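So, here come the structures, one by one.
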Structure 1
């Protein structure tokens with residue numbers, strides 16, 4: 001008998017830092033997932049990624065087994081790392097927190113390409129540039 005999919009859980013966890021404590025435990029507990037097993041597997045796969053936030057899509061099956069897919073880090077996290085700021089602007093229209101170049105946008109777009117709804121690198125760069133602008137980052141052409 002094939003196992004059927006019960007639910008899909010989406011989480012964002014710091015690479016190599018998953019613990020059974022909230023938010024991981026509270027998200028997985030009600031579905032009967034072995035939380036420690038998930039944390040161990042996630043941490044082993046993401047250990048070399050530093051402190052980057054990694055989105056994970058966890059599929060839970062009716063026999064309480066699971067599989068998960070790691071996504072690329074959120075664009076905002078990559079932008080903050082590229083321009084070396086702690087957080088985006090609270091008022092992006094008025095207060096600017098930094099400047100990002102086209103080359104930096106292309107690097108981020110290459111990392112994010114698999115998870116973006118874009119046909120080519122130029123479209124991906126435009127998506128990332130939009131995220132940067134909404135964070136109060138000046139985009140240089």
Structure 2
């Protein structure tokens with residue numbers, strides 16, 4: 001079974017505003033790029049959507065494969081690796097007792113994350129990381145569709 005490496009990105013023009021998400025998935029010699037967008041969304045929603053879509057694709061293509069996912073979003077990385085268990089335990093409230101934003105996306109991410117069990121890593125955005133830059137390019141194309 002091939003290992004899978006994934007890069008993700010999401011962004012908006014304005015926040016909220018037109019947004020896009022993208023991922024680049026590599027498995028063996030295969031490279032898959034996917035992207036999408038929304039007319040009125042937020043940066044965080046697009047970052048979450050990118051990871052959900054990427055992990056869902058990995059699960060469809062190679063159930064049980066080893067997956068390494070790289071994101072430039074500290075929000076996503078910290079949310080899924082550290083914050084989410086506290087949110088669930090606290091009835092989906094933040095530490096300052098406010099409802100967690102984007103709960104439905106966090107729940108979707110938690111579900112696919114628990115099935116795929118990826119290794120998550122943070123990469124610096126806009127720093128010349130080839131596949132992260134490609135994701136950003138795809139995001140910008142999606143955003144432009146709504147201008």
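Assuming 2, 10, 17, 17, 14, 14, 11, 9, 4, 2, 0, 0 is P(r) over Cα pairs in 5 Å bins from 0, in percent as calculated from a single structure, say which of 1, 2 it is. Could the numbers behind the result be given before it?
Numbers: 1: 2, 10, 17, 17, 14, 14, 11, 9, 4, 2, 0, 0; 2: 2, 11, 20, 22, 20, 15, 8, 3, 0, 0.
The read-out comes from structure 1.
Given that mean count of other Cβ atoms within 10 Å over residues 20-27, derived from a single structure, equals 13.9, which label among 1, 2 identifies that structure? Could you put the intermediate results ahead of the total?
On the way: 1: 13.9; 2: 24.8.
Computing mean count of other Cβ atoms within 10 Å over residues 20-27 on every structure in 1, 2 gives 13.9 only for 1.
Upon calculation of helix-only ellipticity at 222 nm (-39500 (n - 2.57) for each DSSP H run of 4 or more, over all residues; to 500) from the atomic coordinates, which of the structures 1, 2 produces -10500? Intermediate results must be reported in sequence, preceding the final value.
Working: 1: -10500; 2: -12500.
Derived from the structure labelled 1.
Quick check on the output: 1.9 is distance in nm of label points 7 Å out along Cα→Cβ at positions 68 and 124, derived from one of 1, 2. Which one produced it?
2
Using distance in nm of label points 7 Å out along Cα→Cβ at positions 92 and 132 as the calculated read-out, with 1.3 as its value, let me know the right label among 1, 2. Can you show the working numbers first?
On the way: 1: 1.3; 2: 3.1.
Among 1, 2, the structure yielding 1.3 for distance in nm of label points 7 Å out along Cα→Cβ at positions 92 and 132 is 1.
If relative contact order in percent (Cα under 8 Å, 6 or more apart) computes to 33, which of 1, 2 did it come from?
Working: 1: 22; 2: 33.
Label of the originating structure: 2.
Quick note: the coordinates plus some simple rules give every number you see, no bench work behind them. What you see is a predicted model, and the numbers here were worked out from it, not measured in a lab. Cβ atoms are built from the backbone, for glycine too; each structure is taken alone.
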